[in-house]
Structure formats: structure tokens, C-alpha cells
Structure P
Amino acid sequence: MITERQLQILNVIVEDYVELRQPIGSKTIIERHQLPISPATVRNEMKQLEVLDLLEKTHTSSGRVPSEKGIRHYVNQLLKSKSQNKKNVNWFNQFNNENHYDVNLMLKWLASEISNRSHYTTVVLGPNKLSRQIFEIHFVRVNASHLMSVIVYNDGFIEKVHIQISEFIAQEQIEKFMNYLNQHFKQKTLSTMINTLESITLSFIDKQFIKTFKHALVTQLNNQNDEIFLGGTMHLIEALDATNVSMIQSILKYLESERIAQFLNETANDSISVNIGQEINHDLEGISIVSTNYEISGDISGHLAVIGPTAMHYNKVIQLLNHF
């Protein structure tokens, strides 16, 4: 069980280590924070924190550095003390109105902007495909056995789904089905339509065609990789210290792969989530990921994350992401 004084010392060691990037000794703590206790008392408390695996002793210094467990304890206290109530800020006030509906350009800009403000690397995932709201659906006949569905979303994105049919369907049937979908699913999410399709029974079109349409749509979505927008990769390279420089290539490959998308899809949520070191991946060391969801104008939503060393300015990053 950690005492209040030990918690105070752990917190200042983490914050001083993040700022100074060197082991922290009792003299540094006393001088920087004017604690009303003696250096000997600080040293004794640091030894106890080391016994609890919250601090680690280095070979080159008499000072201590926080362990991953110690940083986790610090972050948990920080998250408890910070309000998790989101304060929505229009990040796009500075963004040109003429580019407002270019979603890729918006998210690329967002990744760069958060990176510039945090001074860490930022990953923004493209919008959650299933959460996109439908604006309009069209069907185009390519030939007798080939139809193409064109789904237009509120965020301006257009999905083209090719449908192979075994039996001829009259144009009138297609138009009735198109009108039905627009009447019942306009302004609804794509997931709502997909989940409802198979239970639909219509007198004017064969149920098998509805199943074929759903299968083609779901197959196409499953085959699409998440779009990943990176900002400020050099920030991460500059922030990693000599002990984990060898990990840079592995870390960058991880950030540019589907593994980071899968990780954020599993962990990011409306509150702030912090994952440290091997909590992310057993093959990665020395980095932390602070993630949350974003929503823009109610039409575009997805996940974003700030990635930096485990010795990260967590307070600053959490405050920044709390505006989504």
C-alpha cells in the first residue's frame, strides 16, 4: 500500500524525469519542490517505492527513474483527478471552408495540428465506416447480370458496390428498392441499414437479391483497410532516448500498419485511454499511446491517438485530447 507521501514523491519523480530526462535523486527533489522533509527521508521513501517496483535504480546514477508500473500508477491518479467531461472545440475554425468536405484533407490536417500542439506523433484513423450516415443511395445497371450501388454519405464519401445477380431484375423493381432504402435509411448509419437488410421482406423484389446486396456490401467493407493519417513522426524519433533507439524502425512499422488501427479500434473510446509500454505490444518498449474518439460536425467520427515515449507529458496530452 502506497502512502500519501510516497505518492507525492512518485508524482514529482515522474514529472521531473519527463522534464529533465535523467535519473532523479533526493537532492533534486528537495531543491525543485521545497518539500518539508529531509533528504534522508526522501531517500528512504524512494527505497520503499523501489521495493514496490514503482521506481528503478540505474547503473550509472544514484538517482531513480520511474518504472512502467510507476508511470501507470501516476497516470491512473492523473486520470482520476482530471475531468473526463469532453469540452467540444471546433478544431476546424482555422480550416479553409472550401476544403470542408474533403475528409482526407481534413484528417491529414488534424493529425498535423495535434502533433504540432503536443510535440508528439499523432495517428488519426479515417472515419468508422459503419458509423457513416447515409445521404443517398443509387443503383446503376452495368449489364443484365451486373448492378452497381452508389452510396453517398453525409461526409461526402462515396461507396461503390458491385453486385453480381443470377436472375434478371426489372428496372422498375430496382427503382422501387432504391426508393425504399432512401425512404427508410436516409440519415441513418450504414450499420443500421446492414443490420436491418436481411429482415426486410418486400413484395416487389426477391429476398435473395437483398441478401446478395448485403453480402456484396459487407464483403467490400471487410476488405478495406482503415485509412491512417500520421502527423509528426520525427517528434517520436527525437523523443526516444538512447536505450530504445533500436526500436524506432519497429515502432514506425507498427504505426504505419493495420496493427495500430486494430489496437485503436479495440481500445479507444469516448473517454481518454492511456496504454504504456508492453500494455500495447510485447514487442514494443518505451512508448505510450494516449487515445480517444473524435467527432466532427456530427457526421465524421473515428479514433485518434498521441504517441510518445513512456516519459511523456501526460497532463498536457490528456488536456489536449479532452477537447474532443
Structure Q
Amino acid sequence: MKVFKIVIAIILGLVGIALIIPLFVSNDFQVERKILVDVDKQTAHTYMGDLSNYDKWSPWTGIDPDMHVEVTGRPGQVGNMYKWKGNEEVGEGSMRIEEVSPDKISIHLHFLTPMESENKTYFHFNTIGEQTEITWSMEGRISYPWNMMLLFNFDEMIGSYYQKGLENLKPILEGLDEQEFVIEEINMPEKTYIGKRAKIKIHEMPEFYGEHMPGTYTTAIDYDLQIAGFPSGLYFSWDEENRETDMAVAIPVLDEDPLVEGYEKWKLGGNALKLAFYGDYEKLGEAHEAMYEYLSKNQLEAKSPSIQEYAIGPAEEPDTSKWLTNIYYLID
């Protein structure tokens, strides 16, 4: 009985110490790591601001191969969000861009599991000579009594992951100049598009978009359809010799079988090639040439239509170098 009392006393003493120590430990923390990359600041800013690129350099990628990821919002803009849900090691949460400036991207980081918390993370960009210094940082508060974790080399635990992520990022950024177009083979989730289709002269395309895109949006709203993505162009054929194209101005909607008077509908998805093109629309031809070369080199055949998804354009960004057009070629 005496031994039992001694054990209980020791346990209570340890619990008491565990509850007292955090009273004298700060609740605030900050972690940051830096790296120099051989690209200009704008290139780094544009790439990292597109949260759909995060999986390509994240230090946590691969820990859970079955992790579900969803990216929404316009790349590099306030509201662009990355959500994940995985096993016990990666947990569940989201990152949302809250503020964007030429030198910094501010992100709200919200963990749901394994322990709910909300913190701020930042990407800072600083030009040093012909290089760019990228700083990845996080700051926040850990509530009592969990703030005792800050005594156990918390900076190194988190900072080691940040350093690994930056080291993953460096060759990717520096490779962008060497490989102007990065083409991925993906599985594109099936989407239903509604739109207006016509065979027109290539020079008539801007007028065709201007005439039908606003009306397509208005019609979707009138029919209570939920818009599920960015405005798009569907290209069924492209006749360079006669300067003609068979195309549609379209938007994706969540409804699987929308019945919209005066509009056609298409269900598109499956195996596809994806190319994220940054720049003026006049240079899109170069991106399509890169796609054709990839198809030929890998003995692949594209299916009609090809898709141009206008994620960032003149309505959102005056700087043409930041316009983002996602190009998809459906393949067998």
C-alpha cells in the first residue's frame, strides 16, 4: 500500500511539473528557413503562388500516397486554397492565400488534425544580385499546456521540413528556364461543360469570346447551375491553312445533365496532358507546339476537343506575364 502511495505521488508530481513548466514558456513561436535560387523574383513568386504546384516541392509529399488534395480558387490570388486529408502522419487541413504583394505571399494555415491550430505562413522574395532569396516562415501561438513543446527543439523539428521543401523547390525553379514548358500526364476529373459552338475564322475568336462568354455565365446563373471552374475554350479542330477553327466558348458546371435551351453540353475528362502556360495569349501557339512534340515523341494521340482553361487573365491581372492558361489534351 505504501508503494502504491509513492507511485501515485510520483505521478501526481510529474503531472504537476508538466502543468507548471508551461506557465513559464512563451506561447508564441516563429520558424523560418531561406534559400538562394538562380531565377528572378517574379518567376519564383508566380510558381509558388500557384498552390496547385505545392505538391511538387512539399516536404510532406509522398508520406501518404493516398492523400486526397483539392485546390480551388485562382492561382496566385487571394482565396487560392489547398486542402488536404490524409493518414495520421499528414493529418487534415488547409492553406489559403490571404494577401499578395510583389515581395510576399501571406497564407492562413489551418490544421484540423492531428491537433487543431491556426497559424500564419509566408513566402518572402528578395532580389540579391542576379539571384532570389526565398524565405519560408511560419508564426503562431501554441496554447497552454501544449506550449511546452517549444522546449523540445521545436524550431529544428519544423525547420528541417521547411529546409527540405526549399531544397526540393530550388531545382524545379531553376529548371523552368531550361525547360520552358512543363507537360504532365494526369487523370483529369470528368467535368460537364455548357457553351456555344461554331466554326469561325481564327481572327474572329476574340469577338466570339466577347459575344458569348458573358451570356454563358448569365444563362448558367438563370438556370441555377453551379459553376465548377474557369472559363474555357474547347477546340474541336484547328485549320491553320484556311485560318479556321471549330470551337466552343464554355464553362464547367457541377450538374451532370444540365438542360439549357440554346446551349450544347460536353462531358470531358480522363487521361490527359496538362501544360500550365504563363504569358500573353499571342504566345499560346508555342505551348501547343510543345504539346504536339510531346505527343509525337511519346507516340500518343490526342482526342478532340483540346481545352484551354483561362485561370488568370486580363480581368484579374494587368501584367501579361502572370496570365495563366491551363492547356489540356485528352489522350487514350
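Below are the figures for this structure:
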read-out: Structure responsible for 7.7, with distance in nm of label points 7 Å out along Cα→Cβ at positions 37 and 165 calculated and labels P, Q on offer; value: P
read-out: With relative contact order in percent (Cα under 8 Å, 6 or more apart) derived as 15, matching label from P, Q; value: Q
read-out: Which of P, Q yields -13500 [helix-only ellipticity at 222 nm (-39500 (n - 2.57) for each DSSP H run of 4 or more, over all residues; to 500), calculated]; value: P
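Read-outs: derived from the displayed coordinates by stated rules, not from any lab. On a predicted model such as this, the values are computed, not experimentally measured, just so you know. Cβ atoms are built from the backbone, for glycine too; each structure is taken alone.
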